[in-house]
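Asks: Each in structure tokens, the structures are laid out below.
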Structure I
């Protein structure tokens, strides 16, 4: 069965907190003219689709409906949010076995329908599941990506913007590595519209910024745990991150985003998916972008990759 890809069609698989928030955000984005929702609970998908559809008069005409795997096969982007939720006392990596099993049933069903678009993995642990999705789908690597540290990077920009009293969109910074406990805030090359971070801190009257910046990086890393403790899940921030990634793909923007994709020897890291800045466009990942890391950041990135590889090896994918 051959599918002619519809360039303005998206699909969301999994209609929990993250999937439904993502669908709601995409309806408002005006990027797509068709959005299909799929969930193991068909009524849940149908209910979300109907509820979201009622906002269409305030946005732009489009078709939002619940469907099955045949309905998602011709989408330009399939967003997979299905999976078990992270509990307050769990790390993202604790979810791995449950969610790999779920992916084992979802991904081959997509691949068997000659899917020609981009597969965007959002469920956690996102790096391991991106790697698993690649193995289960057999799709070209550039078309299988994870939402990675796009959200962590946004959290970092927001926190630095608040600290420095400046628009967070003028903060240029990346969090790289695992979307999780071993992630690395690349402070060494962070700049505020071209001004090095230390110089900007000095300009704002902060004498010894290192301690405060490390504290901010730590709070960003732990922010999901904090939110999960308070409201059981995080979904608005990730929904906006998915919208940003979709915009980049659908409009072929070739923006640089830290999505999770396969590594091929950068910093000596191979055969694992993790987040590094890439040029992202309509075809998926065009190329990795060599951002500058200091010695400590490089060491920690390699350790982050090792953490992920150990888990991947234990899964026998």
Structure II
């Protein structure tokens, strides 16, 4: 147990340092490619920080464990929005742009709704099965390809370097991104493996481990990246990272997992799926409630309260 705790802390340290390098390198590449920090966060950073979820879910699917593959993604998306954006908003209120409001946030909601409809096909429509078939997986992957093409085709306003921010050469920026991702993925896996070992020692279920410990552990790269972005006052990169990660988790990771093996929704409760939908909808309310078009400290506090309520539900129903 002591060794598990030491390795868990070592994984955490790697994640923190990896996030710092990833944010710096990604911001430099964004300016050189004529892409906004939001688009870089949405695509490159979002996909990179979702790598731990992909590893865990694909291995779970290959082992025929739908609870691990599905619970990891559902839990990660809830963590990403309610916990990570909640913490980030407390550190740095984030403006929500017109494109965020009209395209990016609705896309996240649409994909979440589509996942629930596909997963509860028999319950809602009376045919098929409650789960993701290989055909469903193919549909999700096709949408992922279309989404990536559309994202890179966008050209938004590119921010100038902040005062005092050093210019980074393209090769150094790429090296920082690669090194940062390596630290995030290796550190995240180290954290997840040892957190899972501790949880198994305590005797909790696979679903609980997947939707809490694995989801939280594999979301650590997003957390570290968003906090690092907030400290560097790069709010759009942080927001893009979370929206991108959530979309990748559903389209790429669950799509790929369903192709490996069909995923049953039997282990998912309605409360889990409602929490997933609420987390996606929560971002939209920030555009129209309170301080309009800003994810501010009040929104962050409400997000954290929603996350705490869901965690309390899971613990009570162990």
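Asks: If you work out distance in nm of label points 7 Å out along Cα→Cβ at positions 105 and 249 for I, II, which one comes out largest?
Replies: For this comparison of distance in nm of label points 7 Å out along Cα→Cβ at positions 105 and 249, the top structure is I.
Asks: Out of I, II, which one gives 2.0 for distance in nm of label points 7 Å out along Cα→Cβ at positions 289 and 305 as computed from the coordinates?
Replies: Comparing all candidates, it corresponds to I.
Asks: Upon calculation of helix-only ellipticity at 222 nm (-39500 (n - 2.57) for each DSSP H run of 4 or more, over all residues; to 500) from the atomic coordinates, which of the structures I, II produces -22000?
Replies: Checking each candidate, the match is II.
Asks: Next up: To test your reading of the models, identify which of I, II gives 2.0 for distance in nm of label points 7 Å out along Cα→Cβ at positions 41 and 297 when calculated.
Replies: The read-out comes from structure II.
Asks: Here Cα extents along the principal axes in Å, for residues 81-136 alone was calculated and came to 39, 17, 16; which of the structures I, II was it taken from?
Replies: Only one of I, II returns 39, 17, 16 for Cα extents along the principal axes in Å, for residues 81-136 alone, namely I.
Asks: Here is a further query. Distance in nm of label points 7 Å out along Cα→Cβ at positions 169 and 241 was computed and gave 2.6; which structure, I, II, did it come from?
Replies: This value belongs to structure II.
Asks: Here mean count of other Cβ atoms within 10 Å over residues 25-32 was calculated and came to 22.0; which of the structures I, II was it taken from?
Replies: Going label by label, the one that fits is II.
Asks: Moving on to the next point. Matching task: 29.5 is the computed value of mean count of other Cβ atoms within 10 Å over residues 121-128. Pick the structure from I, II.
Replies: Corresponding structure: I.
Asks: Who wins on relative contact order in percent (Cα under 8 Å, 6 or more apart) among I, II, i.e. which is largest?
Replies: The maximum falls on structure II.
Asks: Looking at structures I, II, which one was distance in nm of label points 7 Å out along Cα→Cβ at positions 193 and 225 calculated from, given that it came out as 3.6?
Replies: It was calculated from structure I.
Throughout, read-outs are computed from the coordinates displayed, never taken from laboratory work. On a predicted model such as this, the values are computed, not experimentally measured, just so you know. Cβ atoms are built from the backbone, for glycine too; each structure is taken alone.
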